[in-house]
Structure P
Amino acid sequence: MSEQKFSYEALNRLRPNANWKCDDNDYANLVWEDDSTIPTFEELWAETLTVIGEVEAQAYARSRAAEYPPVEDYLDAIVKGDEAQKQAYIDACLAVKAKYPKPE
């Protein structure tokens, strides 16, 4: 039997108050534990694709966050009144933004 994988996040969005369990993201193994309506696999897959799209759309933000210099460097420059250090921080941030542009 082929697997029909889905996102737990998608299921929680479609049925936020439902009680269910599933150990492997496979629709065939989804156990419904209440009397709410079980979503079809097609409904669940459509929402899973939405979740995937949202995660992928934010990939640039995660990449940026991992490479930005520490904000403490900027605060240190402000406290010391060091304009060169402050500009170096800004330049480093702009370089990260250029490396990981926001999708249009």
Structure Q
Amino acid sequence: MDPAEFLIVSSELREILKNPPADFVLLDVREQEEFDENRIEGCKLIPMSEFASRLNELDPQSDIVIYCAHGVRSLHALMALRASGFKKLRSLEGGIADYLGIP
């Protein structure tokens, strides 16, 4: 798997969020403490520490964009979802740090 084929950049995500499709899910896989500090409006939180036990909360037919702090955990989550039969998956390149312009 080439991770680059599953990446979405911040500007693309911003465009989607202006008018998200009905089946769109923005998934934050950071931990609760990180989520409490900042988040992208409208996201669903499923921390990586709870990920395996909470996959049933996601619809395999949804168009899912996953993000974390910098883009590493979101790729791990993407691979886990792919292995579980999810098809429409992307990971936010650079994570929320890039999205919010945090160094």
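Once FRET efficiency 1/(1 + (r/R0)^6) of positions 41 and 73 (r between Cβ atoms, R0 = 30 Å, to 0.05) is computed for every structure in P, Q, the highest value turns out to be that of Q. Given a value of 4.7 for distance in nm of label points 7 Å out along Cα→Cβ at positions 17 and 89, point me to the structure among P, Q it was derived from. The value was obtained from structure P. When relative contact order in percent (Cα under 8 Å, 6 or more apart) is compared over structures P, Q, which one is greatest? Ranking P, Q on relative contact order in percent (Cα under 8 Å, 6 or more apart), first place is Q.
One of P, Q was used to calculate helix-only ellipticity at 222 nm (-39500 (n - 2.57) for each DSSP H run of 4 or more, over all residues; to 500), giving -9500; which?
Answer by label: Q.
State the single structure among P, Q that was used to calculate Rg/Rh (Cα atoms, Kirkwood Rh), giving 1.28.
Working: P: 1.28; Q: 0.92.
Structure P accounts for this read-out.
Between P, Q, which one scores greatest on mean count of other Cβ atoms within 10 Å over residues 9-16? That would be structure P.
Just so you know, all these numbers are worked out from the coordinates, no wet-lab data involved. A quick note: this is a predicted structure, and the numbers were derived from the prediction, not measured. Cβ atoms are built from the backbone, for glycine too; each structure is taken alone.
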